[in-house]
Every structure is written in structure tokens, then in C-alpha cells.
Structure P
Amino acid sequence: MAAILNNLRNTIIVGLVLAVIMIICFAKFGNRGFADEIFWQAIFRWMHVIFGIMWIGLLYYFNFVQARKAPEIPAELRPAVSKYIAPEALFWFRWSALFTVLAGIGVAVLHQGDYAAKVFTFGLAGAATSADGGFVLMSIGIYLAIIMFLNVWGIIWPNQKKVLGLVEADADAKARAARIAGMASRINTLLSLPMLTAMAMFQTLFGFGG
């Protein structure tokens with residue numbers, strides 16, 4: 001057991017093996033074959049949740065922990081954060097954002113009926129239903145997530161590359177980049193709360209996958 005838990009790669013491999021066993025069990029007890037559309041919708045929802053936890057978890061780490069405590073770090077210790085911790089965290093942060101969005105799109109596309117059209121058009125596509133108000137709210141959540149994703153790749157990461165010295169920039173440019181990246185990250189933190197509300201409430205109250 002120590003050989004597994006002392007190595008992150010081994011831990012993840014064993015965790016994935018157990019997850020695959022669970023997925024096979026769900027396929028069996030849910031009477032869904034591996035070619036079934038609903039089964040693959042469940043797979044994409046699982047990936048959407050896994051990547052989403054990593055994305056939003058790191059977003060909250062940056063805002064609730066790193067940004068708040070960074071001013072208290074002694075000057076001689078700060079390079080450890082900027083050279084080792086931040087680049088690694090930003091790697092997982094930006095790629096989990098991408099795969100969260102892609103998996104979410106997969107969930108919507110694989111959903112039966114006009115679900116995808118509804119959630120991407122604020123409930124305007126297709127025949128009117130009693131759930132149209134919910135689709136409006138879900139659409140808001142989806143587009144908030146897309147804005148957050150674009151913030152990560154279009155604003156936060158390009159500016160963080162300057163802050164971390166991955167892109168050449170003078171001291172003034174680095175300071176400006178840090179402010180811009182910080183504000184974009186704070187905006188994402190703000191948007192994450194209504195976005196997650198849309199995802200969770202719609203799935204629960206309207207009986208659709210979020």
C-alpha cells in the first residue's frame with residue numbers, strides 16, 4: 001500500500017482502475033451496453049466532473065490561498081512559488097479548464113432530444129416546454145463557464161507567462177501582467193458561484209444532465 005500511496009502516478013493509476021471497474025459495473029447494472037448513447041453521456045459527465053473539480057479547485061486555491069498568503073511569504077522564499085509551484089499549478093489549471101469545457105459539450109451533444117440546442121440557445125430552439133425557464137438559467141451557466149475558460153487561456157495564462165519569466169518582460173510589464181492576471185482570476189472566482197449554481201440546480205430541479 002505504501003508503494004501506491006507514496007507515488008502520485010501509482011495512486012492515480014490504481015484510482016483509475018477502480019473507477020473503470022465501477023464504470024463496468026454501472027454498464028452491467030444499468031442495462032446499458034458500451035455502444036449505448038446514454039452510457040457514453042454518463043462517461044462524459046464523469047469526466048466533466050473530474051476535470052471540473054480540478055479546474056475550480058485550483059481556481060479557489062489561487063484565490064483563497066496563494067493570492068492571499070503571497071504577501072506574507074518572505075522575499076527569499078518567493079522564488080520557490082514562482083519557479084516551482086505556480087508553473088505546475090497553472091499547467092493543471094489551464095488544461096483542466098479545457099477538458100472540463102470539452103467534456104461538458106460532449107454531455108450536451110450526447111443527450112437525447114433537443115437538449116443541446118436548448119441549452120446553447122437559452123431554451124429558444126425546438127418546441128416550447130415547461131422547462132424553458134430552466135434552460136435559460138442553464139444557458140447562462142454554460143456561457144459563464146465559457147467566459148471563464150476564455151479568461152484562463154486568453155488572459156490569465158498569457159499574463160502569467162510574463163510574471164513567471166516564461167516570456168521576456170521588464171519589471172513594469174511583469175507588474176502590469178500580474179494585476180491583469182489577478183483581476184481575471186478574481187472575475188472567474190466571482191463567476192464560478194452563479195455558474196456552479198446553474199449546473200447543480202438545473203440538474204436537480206429539471207431532471208436533465210448539467
Structure Q
Amino acid sequence: MEPMENDQRKKNLEKIMAILGPMYPDRKPFLNFENPFQLLVATVLAAQCMDATVNTVTPELFRRFPNPQALAEAPLPEVERLVRVTTFFRAKAHNLRALSRMIKERHGGEVPGTMEELTAMPGVGRKTAGTVLSVCFGQPAIIVDTHFSRVSRRLALTSSEKPEEIEKNIAAISHRENWIEISSVLNRFGRAICHARKPKCEICPVKEFCSDISSQ
């Protein structure tokens with residue numbers, strides 16, 4: 001992204017947020033959780049999986065294994081059974097036990113509060129870490145999931161398809177204190193209107209910024 005492009009994209013983002021922000025005031029995650037550990041586990045399970053599906057799994061999972069110590073020592077077949085309806089459940093079950101062990105052994109049983117520490121855990125990428133940091137620790141983060149990625153490209157806020165580049169592009173045209181709001185608003189807009197297939201262009205309030213010819 002060239003400097004002049006950044007200036008225009010920054011102005012466009014401000015206009016987009018002025019329109020969409022009031023439409024989506026809720027900043028809460030769609031996942032059910034009661035503490036940072038539960039949100040971390042739920043977000044790992046939500047990778048390439050519907051949040052609603054994860055919410056059907058976590059009550060029993062957390063009842064059986066309510067903390068890192070318990071999940072670290074859980075029988076792998078039992079964890080696999082509990083998360084079976086999620087995608088890639090075997091890999092996720094393995095990662096949940098492994099990250100629980102790391103929390104137990106390296107962090108005194110408490111979920112750490114830095115991007116570096118979180119992304120060092122199995123199955124935890126920047127999206128998952130950013131979710132935990134912003135929701136549980138109040139740290140600004142740009143959370144690039146599939147909805148955010150799609151919307152930011154269609155609205156010409158980035159031209160990249162790589163999550164880390166999208167994150168950097170949006171960071172370059174926005175203020176740090178607005179990152180949580182931007183992440184939440186563009187995510188909800190993608191879920192409600194700017195769908196991957198058959199976006200509701202006829203009711204889109206920001207279609208003047210749309211660069212996606214296929215959705216016109």
C-alpha cells in the first residue's frame with residue numbers, strides 16, 4: 001500500500017465506520033465463556049467452525065475440565081469425543097491439551113496476556129490471541145477472521161488475502177484505540193450483510209466503497 005493510497009483508505013475507513021459503527025454497537029464475542037481460559041479454548045475450537053456449533057460443545061467440555069490443570073491431564077480420547085462435532089477435532093483436542101499444559105507449566109495456570117506468549121501455544125494464531133487480548137485484557141487488536149478479511153478487501157481497505165498483511169494494512173490506516181471497534185463492526189457487517197456468497201448488496205449502506213465487481 002502506497003502512502004497516498006493509505007491516506008485515501010484512511011478517509012474511507014473513517015466514513016465506513018461512521019456509517020456501520022452505530023449499526024453494530026455490540027462488541028461481545030459470539031462465543032460463550034466465563035474467563036480467559038474458556039475464551040481461549042472456545043476460540044481455538046472455532047477455527048473453521050461455526051460459533052454456534054462451538055457453543056454446543058463447550059458447556060460439557062468446561063464442566064468436565066474447568067481449568068488448564070484439568071484439561072492438561074484429560075484423556076485425549078475423552079477430549080476428542082467432547083469436541084467431535086467441530087472441524088479437525090482430533091488436532092484441536094491435541095492442541096487444547098498441549099496449550100493447557102503450557103499454561104500450567106509455564107504460566108502458573110493463568111492465561112498469559114501477550115501476543116508472543118499466546119501465539120507460542122499450539123493451535124493459537126494471531127486471530128485467536130487477538131480475541132483473548134482484546135476481550136479479556138483490554139488490549140487493542142485487529143482480529144482478522146474470514147468475515148473481516150472478506151469485508152476489508154471488498155471495501156478496498158486492503159488488497160491482500162494474507163491475514164498478517166491485512167492486519168498490518170488496517171493498522172496503518174487506523175488508530176490503535178479503534179482496533180477493537182473496527183474488528184467487531186466489520187465482522188458483524190460481514191455476518192449480517194456482506195456474505196461470502198450472495199451478499200445483500202441491495203441493502204448495503206456502504207456499497208459506494210465496494211470494489212468487488214462480483215457482488216455488484
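Every number in this text was worked out from the coordinates using simple rules, so none of it is lab data. Quick caveat: nothing in here was measured; it's all calculated off a predicted structure. Cβ atoms are built from the backbone, for glycine too; each structure is taken alone.
Numbers for the structure displayed
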quantity	calculated
Highest-scoring label, criterion being percent of Cα pairs over 22 Å apart, among P, Q	P
Structures P, Q, by distance in nm of label points 7 Å out along Cα→Cβ at positions 65 and 153: label with the highest value	Q
Entry that produces 0.80 once FRET efficiency 1/(1 + (r/R0)^6) of positions 17 and 129 (r between Cβ atoms, R0 = 30 Å, to 0.05) is calculated, selected from P, Q	Q
Structure responsible for -17000, with helix-only ellipticity at 222 nm (-39500 (n - 2.57) for each DSSP H run of 4 or more, over all residues; to 500) calculated and labels P, Q on offer	Q
Test item: mean count of other Cβ atoms within 10 Å over residues 33-40 calculated as 18.9, pick one of P, Q	Q
For relative contact order in percent (Cα under 8 Å, 6 or more apart) computed as 19, the structure of P, Q it came from	P
Distance in nm of label points 7 Å out along Cα→Cβ at positions 9 and 89 - structure with the largest value, from P, Q	Q
Given 4.7 for distance in nm of label points 7 Å out along Cα→Cβ at positions 97 and 177, calculated: source structure among P, Q	Q
Top of P, Q by FRET efficiency 1/(1 + (r/R0)^6) of positions 49 and 161 (r between Cβ atoms, R0 = 35 Å, to 0.05), largest first	Q
